[in-house]
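I've put the structures underneath this note.
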Structure P
């Protein structure tokens with residue numbers, strides 16, 4: 001569905017369970033910008049539940065990297081006033097999710113200079129085109 005992400009050479013993923021410390025299992029870089037996809041794993045089924053980003057390209061073309069990069073956005077970002085790690089654990093327990101599989105992609109490096117916001121919007125548009133709605137944890 002998201003073949004366009006294959007061009008990013010700096011990319012990886014990690015699993016997060018309710019018993020994990022998110023800061024310890026998160027292997028995303030602390031000094032880079034990009035996008036990430038959060039998949040829920042439940043009873044052998046995989047569902048994309050969130051598309052997000054960290055960082056942006058400023059109007060002058062310079063790169064704005066959030067302090068702590070993609071990792072900080074994943075670990076310390078907020079949802080409904082809750083730290084993401086708290087929100088995710090709550091959602092996982094409430095909906096019987098076994099684990100999250102979180103993929104991240106650096107969109108600005110020596111090879112690519114793609115704005116994370118634009119990539120996130122394109123991924124959301126693709127998802128909406130296919131499923132008619134946003135992933136369940138994305139709001140609008």
Structure Q
């Protein structure tokens with residue numbers, strides 16, 4: 001028999017709230033089986049667990065949930081592996097360009113901050129030298 005998980009099992013394992021789990025379900029990233037009266041209980045499969053793990057990995061990489069879903073869904077479909085990998089590389093390449101642009105902007109901000117720090121230190125030192133001694 002395949003291993004199954006409750007919403008609280010996976011939420012605890014991945015340090016998520018059950019609300020986040022339900023959001024991922026609403027986004028189509030997870031597809032638990034519904035059981036119990038009115039289908040209120042969720043039963044997650046090993047496949048759902050793997051999809052959750054991939055979703056969280058994609059988030060750590062900075063991908064949107066839509067991008068994560070597109071990539072994860074590619075592996076669920078019986079399409080050509082080469083096409084799937086090309087799409088994956090395209091998404092990662094685009095994201096890499098965005099991160100590099102952000103890093104360039106951050107470096108420019110850091111350089112400007114350092115200039116202001118040097119100027120402020122020089123002004124402070126000058127003002128302290130000019131203070132009359134009591």
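Derivation of every value follows stated rules applied to the coordinates shown; laboratory data play no part. In this text, all values refer to a predicted model and were calculated from it rather than measured experimentally. Cβ atoms are built from the backbone, for glycine too; each structure is taken alone.
Summary table
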| read-out | value |
| --- | --- |
| Distance in nm of label points 7 Å out along Cα→Cβ at positions 23 and 55 - structure with the largest value, from P, Q | P |
| At a computed 2.6 (distance in nm of label points 7 Å out along Cα→Cβ at positions 63 and 87), which of P, Q | P |
| For 8.7 (mean projected area of the Cα convex hull in nm², calculated) the corresponding structure among P, Q | P |
| Source structure (of P, Q) for relative contact order in percent (Cα under 8 Å, 6 or more apart), computed value 33 | P |
| Computed 3.4 for distance in nm of label points 7 Å out along Cα→Cβ at positions 15 and 39 - originating structure among P, Q | Q |
| Parent structure of the calculated result 0.05, given that FRET efficiency 1/(1 + (r/R0)^6) of positions 31 and 119 (r between Cβ atoms, R0 = 35 Å, to 0.05) is the read-out and P, Q the choices | Q |
| Label whose coordinates, when helix-only ellipticity at 222 nm (-39500 (n - 2.57) for each DSSP H run of 4 or more, over all residues; to 500) is calculated, return -8000 (choices P, Q) | P |
